[in-house]
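All of the numbers you see were taken from the coordinates with simple rules; none came from a lab. This is a predicted model, so every value here is computed, not measured. Cβ atoms are built from the backbone, for glycine too; each structure is taken alone.
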Structure 1
Amino acid sequence: MKDIAPGAVDKIDRAILNELQKDGRLSNVQLAELVGLSESACLRRVRLLEQNGIIDRYVMLVDQGAIGKPGNVFVRVTLDGQQREKLSSFEEAITTVPEVMECYLMSGDVDYLLRVIVKDTDDYLRLHNKLTGLPGVLRVQSSFALRTVVSRTSLPL
């Protein structure tokens, strides 16, 4: 991502980003109409937002329950040390676990926080065994989400 000067995203850019966050499949013609620009001006702005790394990528969201993975589990991982090599080894290994939807290096009493998706508790037990076998893992603590209260994909602009 390129360095973006503060204030480089103006009101029109924010309108474009808001519309694309709602529906990334909008055509340039539809988008231009929604934000009040000509098609060529709109396309130019979208391309600049992409080039500057403000638009990271375009994705499709799949309902995890519809594919048989309705469960969200938040997993706190503590490593047996925080040396750069241990962190790097764990981070490289965790990227190979497809059920891990998010992984954050944390401050505080645990090293990493993961959000994983699972079918059920038996599926999580299988995944738990895989996680505890990753490089440097000392402790894994898990919390099952009972219900999703808020889930957003759009950033506030």
Structure 2
Amino acid sequence: MPKVDLSAIPERIGSDYPPPHDVEVGTRRQRAVGVAGGLTQFGVQHVTLPPGALSSLRHWHEEQDEFAVVLSGHPTLIEDDGETQLAPGDCLCWPKGRENGHHLINRTDAPVVFVAVGTRTPTEVCWYSDHDLVVRDVADVGDFTRKDGRPLGAPEGD
């Protein structure tokens, strides 16, 4: 049966970002709907942002398209060009390779719920606009480094 029981999918809280970057996204809640349904060509996440939560660090992808649709609540979209208030039913598209760092933030007192969809590629490079951080993925294994390729523990400016 193609129907996926959302309540049966484990909820993951937080992110895979290395410290101290993980703190900023520490309360985000997500369920891997695509994995639960057996999808292999694209990922689907059901995401809940409690008040004050971020969807991610502001980022853009070299190789993967992203799409999101707001189901409930009123998040704020933050991109390089500024902020946009969103409402239920709003759809968002971020084509691969466009250097437009983006994320959602919940500045309201009620939860925000959205569905995020992204292509899966064997490799990927994701850049974080507001941080000296990049992740290079190969076969679903991510390696976080500074933007110039140095390890995260390396001092800045050396």
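Could you figure out which one of 1, 2 the value -500 for helix-only ellipticity at 222 nm (-39500 (n - 2.57) for each DSSP H run of 4 or more, over all residues; to 500) was computed from? The value was obtained from structure 2.
Here relative contact order in percent (Cα under 8 Å, 6 or more apart) has been calculated and equals 21, so which of 1, 2 was it run on? Answer for the origin of the read-out: 2. For the structures shown (1, 2), mean count of other Cβ atoms within 10 Å over residues 50-57 is largest in 2. Largest in distance in nm of label points 7 Å out along Cα→Cβ at positions 26 and 42 among the labelled structures 1, 2 is structure 2. In this comparison of 1, 2, the computed figure 0.15 for FRET efficiency 1/(1 + (r/R0)^6) of positions 18 and 82 (r between Cβ atoms, R0 = 30 Å, to 0.05) is attributed to 1.
When Cα extents along the principal axes in Å, for residues 58-129 alone is computed for each of 1, 2, which one produces 37, 22, 15? It was calculated from structure 2. log10 I(q)/I(0) by the Debye sum over Cα atoms at q = 0.13 Å⁻¹ computed as -0.80: which structure among 1, 2? So the calculation was done on 1.
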